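What follows is a set of structures to go through.
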Structure I
Amino acid sequence: MNSIPTADLANTLTTVLQLTVPPVAMAFLDSVPAGVGTFGGQVPAGCRFWQEASSRVFATVARDHDMCSIGIYTHHLDSTAAVQSDLQDTLKVLGDLTYVRPEDMPFIPVLNREAKVVVYGPLKLIPVVPDVVLLFVKSDQALILSEASQQLEQGVPPALGRPACAVIPQAINTGRTALSLGCCGARAYLDLLTPDMALYAIPAKTLLAFTERVEALAKANSILTQFHAIRRREAEAGKHPTVGESLSALSAQ
């Protein structure tokens, strides 16, 4: 069972950030938990499970990821000879395009432990303790998240590009948040990952403290946005108010 109030945290994040996609949670386990059904069907890439997990809980095993050799690599899942062959073919194509060169490989995060099963689901519904939470966010929402990261982690989160799935091991391995700008593959496979969307990964062990900071910062951003709107309106009207005068106007609203 969960040891953190995942449903409450999911509701808070969704409300204060005005998320359009529910927070998605992932857990890397050794076996399928009791009461959790396995995934049925086929997906073209492991990142597609993020979209499926926005509405239901399910478990996957390595063979469910077989069409995504890069995802199997970053998630440290068991790979067959066929998957290894696909990976080498993929890396050759990516290398020929200079998209991922051999010298780039050490900088692509790979989960630091092997798992047999990955459980996916909405954060509010996942019945096991998650390892990481993934948010689909726009830039104004990522702004608040990055402010929370800076305050809690004394630094800014890295902004990752290809492959998008690398944001998961990055967050789990380091215990710190990470931003992914997605990749062309994920954007082809996920309808939810529209051009204005990015991905923000939060290690579950920091989720409670992180959500508390996000809630406070979202409120602060809302108030400050009104303050700046007042300042702009008054400046455009030819006025030159002091900060105190603008604060008084804010209080009067």
Structure II
Amino acid sequence: MNSKNVFKKLYKIPSPTLNTGARKNIRLLNQYLSAFPNPVLLNLGSGQRFLGEKILKEDHRTKILNLDISRFATVDVLGDAHHLPFSHDVFHGVICQALLEHVCNPEQVVSEIFRVLKNDGFVYAEIPFLQGYHPTPHDYYRFTREGIVCLFSRFARIDSGVCVGPSSTLSWVLREYLTGLLTGFSEKKKLRGVASFMTGWLTFPIKYLDFIFSKGAGAHRIASGLYFLGKKNEKAISSDQRKGV
């Protein structure tokens, strides 16, 4: 690696979050998808990468279709998640990581996910609860543990919980607060860029405490991110729905 590439890596601000749940959850999703002869998975709001990609590609039968509103090199289909360019009952699975906070109408997007999934198909979604403002290009919503279950209430819930724990929340909030102190909470990009670089490297190690704390029963109270794994079954009603959760 030449010195220019080393400099670029060092200049990149470390992420304040540690996702301790995605790979485990996607491995479970992969097991469910393996029951289908030739599963087709929609990666909704794919961006340039997603956690768990290698796990899903372990089963070479699974076809992954990447959809995003932006033209990244890895994107197969350009489209708006509010109006998916697919027929009904097309996919065996839909994965949706860090998208729903960025859309104007998450309920409509979830309805579109339900529409394009085959009956008995699976959905896996991740959404923030306590995270700093991160417009890419916009940032609208946050959901509690109960909120994400409610959002996906048309699906039979298999599992839900914390994927990005409370230490990541602290790491992100400290980074933003210290950046604000150094800049007088200015919105000047160059000033914030320098301050964020310093505070990002100072605070990012805190997130690794989530290897310990993200599994705690009360971690959801100040979790950075939550997940939902569910199944489309038009005849069945989940236990959550029967209880009115």
Computed -13500 for helix-only ellipticity at 222 nm (-39500 (n - 2.57) for each DSSP H run of 4 or more, over all residues; to 500) - originating structure among I, II: I
Structure responsible for 3.2, with distance in nm of label points 7 Å out along Cα→Cβ at positions 68 and 188 calculated and labels I, II on offer: II
Source structure (of I, II) for distance in nm of label points 7 Å out along Cα→Cβ at positions 52 and 204, computed value 1.9: I
Winner on percent of Cα pairs over 21 Å apart, for residues 20-131 alone once structures I, II are ranked, highest first: I
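A value of 13.2 was computed for Kirkwood radius over Cα pairs in Å, for residues 124-195 alone; which of I, II is the source structure?
I
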Among I, II, which structure scores highest (criterion: mean count of other Cβ atoms within 10 Å over residues 36-43): II
Structures I, II, by mean count of other Cβ atoms within 10 Å over residues 44-51: label with the highest value: I
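Every number here is computed from the coordinates shown, using simple stated rules; none is lab data. These numbers were taken from a predicted model, which means no experiment stands behind them. Cβ atoms are built from the backbone, for glycine too; each structure is taken alone.
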